[in-house]
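None of the figures in this text is laboratory data; all of them are computed from the coordinates on show. Nothing here was measured: the structure is a model prediction, and the numbers come from that model. Cβ atoms are built from the backbone, for glycine too; each structure is taken alone.
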Structure P
Amino acid sequence: MVFQNIAIFLISTLFSLYIGAVLLRFLLALVRADFYNPLSQFLVKITNPVLVPLRRFIPPIGKIDSASLVLAFTLKLIAATLLMSIQGLDAGVGGLLLAVLADLIRTVVWIFMVALIIQAIMSWVGNSYGNPMGSLLDSLTAPILDPIRKLVPLIGMVDLSPLVAILLLQVVLIALGGFPNI
């Protein structure tokens with residue numbers, strides 16, 4: 001039982017970290033973030049060994065890096081299959097594919113939520129301009145915050161758009177609650 005728990009912990013942690021890196025790279029490419037940023041370069045270096053060969057077979061679709069999405073989906077499917085086999089569980093193919101898709105959406109939502117929280121903390125602590133993480137977070141969260149900022153005005157010097165965005169992202173997580181976590 002102890003070895004089973006250790007295996008579950010290691011598999012879910014390692015796969016989740018790498019899938020998170022692949023999805024973050026996908027999102028940064030989607031918003032056209034600065035890929036010369038040191039943090040972007042880190043993501044490129046850890047994901048390139050798998051993505052570069054995969055891109056030979058899976059071309060991008062317009063602005064969408066389809067190879068990153070296929071890689072994230074495949075890795076999540078492998079992780080889910082391994083975790084279920086370790087636990088002695090069995091799920092139908094359709095249910096497994098749906099659960100994997102829901103879990104990937106959950107991961108993207110969490111990436112945005114964490115980015116918004118870090119961005120808010122950085123704005124309280126000090127100037128995030130000039131900080132490599134600050135510019136990446138600005139690029140990443142702009143597609144979410146810009147439409148909200150048009151609807152929610154500043155109250156004094158306080159921007160409530162990150163709070164509204166986090167609430168909306170939380171609603172998405174609640175909506176995905178019917179799907180099992182993998």
Structure Q
Amino acid sequence: MANLFFLVSGENPTLPLSEVRSILEAEGFKYRLLEKLTQVLRIETDVNCVQSVKFRAALTKACCLEMLTCKATLNDILASVRKLDITQFLSNNDSFAVRVLRVRGFSRNISCLTLEREIGGIILEKARETRVNLKEPKKTFFGVLTDNTFLFGLKIASVNHKDLLKRQPRKRVFFHPAAW
């Protein structure tokens with residue numbers, strides 16, 4: 001069992017969270033709800049559930065293996081990241097990038113770009129055999145600022161909505177009027 005957090009769509013306050021929980025229940029994954037935040041669902045469950053959510057979810061944007069949760073102040077965030085053992089997530093010659101997303105204007109006093117740069121510098125100090133690659137990183141560390149909380153983790157999956165659009169009824173042969 002691992003702690004995961006899902007970044008979900010902000011179109012509806014309850015539907016995306018319910019969608020993730022319904023997928024987990026339908027696929028038979030046991031989970032424990034840790035916390036519901038604005039556009040973020042924190043759960044404790046099996047890491048293998050991510051593939052099911054990635055394939056079936058329409059309102060989920062990303063899933064991350066949670067590494068830390070702390071108060072959303074610059075000093076608390078940087079102190080917490082310094083305490084992390086990043087080397088267990090990176091191997092030699094891995095490339096990485098750090099991305100930080102602000103949800104609905106929370107923590108406006110913190111610059112996401114500055115936070116990405118500072119966290120990336122800390123990771124680079126701890127894992128010297130790695131390198132930064134912002135275009136095509138092998139691993140992406142993802143942070144979310146929401147509800148005066150900062151969540152940080154290793155991105156496991158991003159939901160590609162193009163795959164979902166390919167499966168919509170209009171794209172099927174038997175749905176097309178010429179097939180009647």
When Rg/Rh (Cα atoms, Kirkwood Rh), for residues 5-76 alone is calculated for each of the structures P, Q, which structure yields the highest value?
P
Quick check on the output: 3.2 is distance in nm of label points 7 Å out along Cα→Cβ at positions 21 and 141, derived from one of P, Q. Which one produced it?
Q
By the measure Rg/Rh (Cα atoms, Kirkwood Rh), tell me the structure among P, Q with the highest figure.
Q
To test your reading of the models, identify which of P, Q gives -26500 for helix-only ellipticity at 222 nm (-39500 (n - 2.57) for each DSSP H run of 4 or more, over all residues; to 500) when calculated.
P
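Of the structures labelled P, Q, one was used to calculate Rg and Dmax of the Cα atoms in Å, for residues 37-116 alone, giving 14.7, 38. Name it.
Working: P: 14.8, 44; Q: 14.7, 38.
Computing Rg and Dmax of the Cα atoms in Å, for residues 37-116 alone on every structure in P, Q gives 14.7, 38 only for Q.
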